[in-house]
Structure P
Amino acid sequence: MLHVGDSVYEDEVIIFPKEGSIVEWFASIDDLMEFVNVQGQKDWAKVVLINSGHCTVVQPVLEVLQGARSFRQGVVGGKEKVKERLVFRGIEIVKYKQANGRFSLACPESLVVEASQILA
């Protein structure tokens, strides 16, 4: 199994702190997918599973990473709409959630704006 921390939870909100970076998250996920794809040339990689915390347990790694990446791409590209806004300690937080509830995200709005400017 490949452990990637809590940034690919399914069915639970993923929280980015103000010090976080959605741009860096994309780079990390792309690196992980590339690693699995390169290793996929070996038999063991055909059954690589991800176990990220208590929510995403023993799932096919590429399918989960691609799903999480696609959701975040929708957030950054404006296809996913803000579901809730709140202010926490003076910082405007936005929450997004996929229609099927699989992936969700809460983070300072500035992180989404930054990522959309850099990745556009």
Structure Q
Amino acid sequence: MDKQATGQYGEKLARKFLKKQGYKIAGKNYRTKAGEIDIIARDKESLVFVEVKTRSSAEFGNPEMNLHPRKLQNFRAATQIYISEKNIRCAYSLDVISIDLSKKPPDIVHFKNITM
């Protein structure tokens, strides 16, 4: 599986995971000039913006280890653009879902309300 296919598969697994946890998927792959938001979900009265990190091998560490400060900065900027464009007036959080495909079944870890 190439890098793009791995990422798309990871995002699909993340959406299924969130649905099982009771989240409602409100959008996916929302592109802005600052970057992309992989998943936008609803959790009761709040919005959850999700960055999905997927790895097919543990050779270079856990997937979340690939979250560089610049990527996190772009993620936060993209969410601010979304909030402004959609005139959002509710609580929201920035989450990361880490997916390790080298384990069977894949290891999925949800990091809620990350800080930058």
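Bear in mind that the values in this text are calculations on the coordinates, not laboratory data. In this text the structure is predicted, and so the values were computed from the model without any measurement. Cβ atoms are built from the backbone, for glycine too; each structure is taken alone.
Which structure, out of P, Q, was relative contact order in percent (Cα under 8 Å, 6 or more apart) derived from, given a value of 25? Going label by label, the one that fits is Q. Suppose you compute distance in nm of label points 7 Å out along Cα→Cβ at positions 51 and 75 for every structure in P, Q: which one lands on 0.4? Of the options listed, only Q reproduces it.
Computing helix-only ellipticity at 222 nm (-39500 (n - 2.57) for each DSSP H run of 4 or more, over all residues; to 500) across structures P, Q gives -12500 for structure P.
Which of the displayed structures (P, Q) returns the greatest value of mean projected area of the Cα convex hull in nm² on calculation? Show your work: numbers first, answer last.
Working: P: 7.5; Q: 7.1.
Result for mean projected area of the Cα convex hull in nm² over P, Q: largest is P.
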